[in-house]
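Heads up, there are several structures right after this.
Rule-based calculations on the coordinates, nothing more; no lab input. Keep in mind the model is a prediction, meaning the values are calculated, not measured. Cβ atoms are built from the backbone, for glycine too; each structure is taken alone.
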Structure 1
């Protein structure tokens, strides 16, 4: 089955002028990329993008779609033709039934289930409908006991009684609907096409669901969707937990000054690959230099600022840094007794992973730990994560290569490529 995505809107209500509204980021990637990734995960790999406003930015980012695992073709009308007009303009590219998405909608739903429902109902159109948290500026839909669409009510007036069932801007349409759309004329599905189909008694059905489908058309809604995404309410995000020394930066015994920190070749590129593919990248690191009084936690923050700066210069980014400043062994000259405790955060204990999982809404069993020491691998296994041992840093020593990790890689770059390959295969 094909998918058609309306990606040509200006985003006037959201106050955006520099980029198309479908290119606004949710998390690290554009909302349109989230839609394409969801389609690809459900086996829909033939995508038509109806573009218009600043279309070159969409074309530049997505190209032919190969790097996203899909095939993308473009349809660009000469002037804005509305939601239905834009689909009519792409008519020659459309075969049989197709999924239609409005490009400013963030969603996580089961397309296979939706398509099967559409095929069973045998209507000309299936409309995803749901209860909205902003019904007074949404198009209401009335359905009967068989879920057949009876009426489009438009936006309700103050005081009007209504069932809160709104058009979610996700559809499965039969290609025969195209003959009901005038050519080269501005027209809208909800205002023009669907009401006429009801008048002609051509069956359409509502697909009632409580799956996540929210538009980002106003600043308030965009903010809410971004908050939902960060909390893991939309998609259960996957984190790659990285040890610091010997994985990202060169291993130095008791690194305690910013000037000592130097990146391992390829580590920034590996982190960038993970960023671009939607993974959270979170550092979890034991830092006993604080307990030994070689530096303070404020000094450690300066080291991490240098780390983030060096990565950013290479286009990479860390989503979080969690560290353990403690060390249980006492008796070192000049040590700071405040930090000489048997804590719950020092590896191989899982305190740092638990804290990060709470902060980011993660399921550790779906995450990956990458490190160069046995303690990294043990922490990962204790938390239920997948584990990768890298042969940089202490990983070059035979005692650490014997750690029972799920995978062994030469370096972080190789580990990142392996993670992408494994999760794309899933």
Structure 2
């Protein structure tokens, strides 16, 4: 009897001889003594047993024994501190890892070698998509993210006392080649917005995107109530997720006031003729605090067309997938080199830096906490002004320095 259940295990490979029966009796006596002293570890004694997966070992009192159980436990623990989107991504990533490692395995039996093997299989193995075509292999960034999550998972298991060590310790990240931004050249942008087939809203959309650096979710969630054309500012209050859920920006720095350049102001004035008189919508916006929401009244800046029953599609706002679709059409039509649609944001940063704008100002406009990211990602687009800086320093020191050098007199 163990933890209120009658348990029976087969000693595989043992012949039913009188000697082996005596040995089995002695083994049972040892197990009974371990149970009485609270030291019996079912998973250690019978690692392939189905009972071990249910009852666990001495170190965790049977609360969490298998990998799948640990994942479920950790997801529940993280719910108060994560958004729904983050939880869904985490759940999907760990489900993939559990599928490769076998979620029925006792967590005490997962080794450092298993962790290294998981990293290899994630990089080279088949994906497990259910709604789109599967492929062989995953990106390096995806693999690093999955391994990092597994490391956090087992760190939690160690702190909770479920296991004594983390098998993902010292499983390093794969080398990731950073891709440089690919901003639009000015002539490419001109071709994009002046093409005869480009509709007015798309022209205004790309102009605002390039001259403000707004994230695409921020563009989708932009309302006329957020814009002050007299002051030439936009206040960023909300973002639209890929699941069409409105929420506040992820960080406090994301809630910001963006100062508008003249091309952006002109684009908004043109867009006002298209969407300003549309009816307003009341929406729920998820706050950063768990399960807290507010209600915003929004007249969308960028709008969808009408459905067959003459009602606005998607509650009238443009979705992030809609922006991606419009971008692919515009790039192909203009005949320019294809880029990820997020390059509109990179274009803003690179153009501003190339014109000599202060990196700290650019960071605040883009919603970064400080200018570290701007300098790290976009530093190559800063003008090489070393010569002019030296000239300025020479001019500054010229008036302060003596006309002739001073030499020590020889005695």
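Matching task: 14.0 is the computed value of mean count of other Cβ atoms within 10 Å over residues 82-89. Pick the structure from 1, 2. Intermediate results must be reported in sequence, preceding the final value.
Values: 1: 23.0; 2: 14.0.
Clearly, the read-out refers to 2.
The value 0.80 for FRET efficiency 1/(1 + (r/R0)^6) of positions 114 and 202 (r between Cβ atoms, R0 = 25 Å, to 0.05) was derived from one model only; which of 1, 2 is it?
Details: 1: 0.80; 2: 0.00.
Source structure for this number: 1.
In terms of mean count of other Cβ atoms within 10 Å over residues 26-33, which of structures 1, 2 is highest? Each step should come with its number before you reach the end.
Numbers: 1: 20.4; 2: 12.0.
That would be structure 1.
Given a value of 30.9, 112 for Rg and Dmax of the Cα atoms in Å, point me to the structure among 1, 2 it was derived from. All intermediate terms of the calculation are to be shown ahead of the outcome.
Working: 1: 26.0, 88; 2: 30.9, 112.
It traces back to 2.
Given structures 1, 2, which gives the highest value for mean count of other Cβ atoms within 10 Å over residues 34-41? The partial results should precede the final answer.
Numbers: 1: 19.6; 2: 13.1.
Going through 1, 2 one by one, mean count of other Cβ atoms within 10 Å over residues 34-41 is largest in 1.
Compare distance in nm of label points 7 Å out along Cα→Cβ at positions 274 and 298 across structures 1, 2 and report the one with the greatest value. Intermediate results must be reported in sequence, preceding the final value.
On the way: 1: 3.1; 2: 1.7.
With respect to distance in nm of label points 7 Å out along Cα→Cβ at positions 274 and 298, the highest-scoring structure among 1, 2 is 1.
Which of 1, 2 yields 22.8 for mean count of other Cβ atoms within 10 Å over residues 282-289, as computed? Don't jump to the answer; show the numbers that get you there.
Numbers: 1: 22.8; 2: 14.0.
The read-out comes from structure 1.
Taking -8500 as the value of helix-only ellipticity at 222 nm (-39500 (n - 2.57) for each DSSP H run of 4 or more, over all residues; to 500) derived from one of the structures shown (1, 2), identify that structure. Show your work: numbers first, answer last.
Details: 1: -8500; 2: -14500.
Here the read-out was taken from 1.
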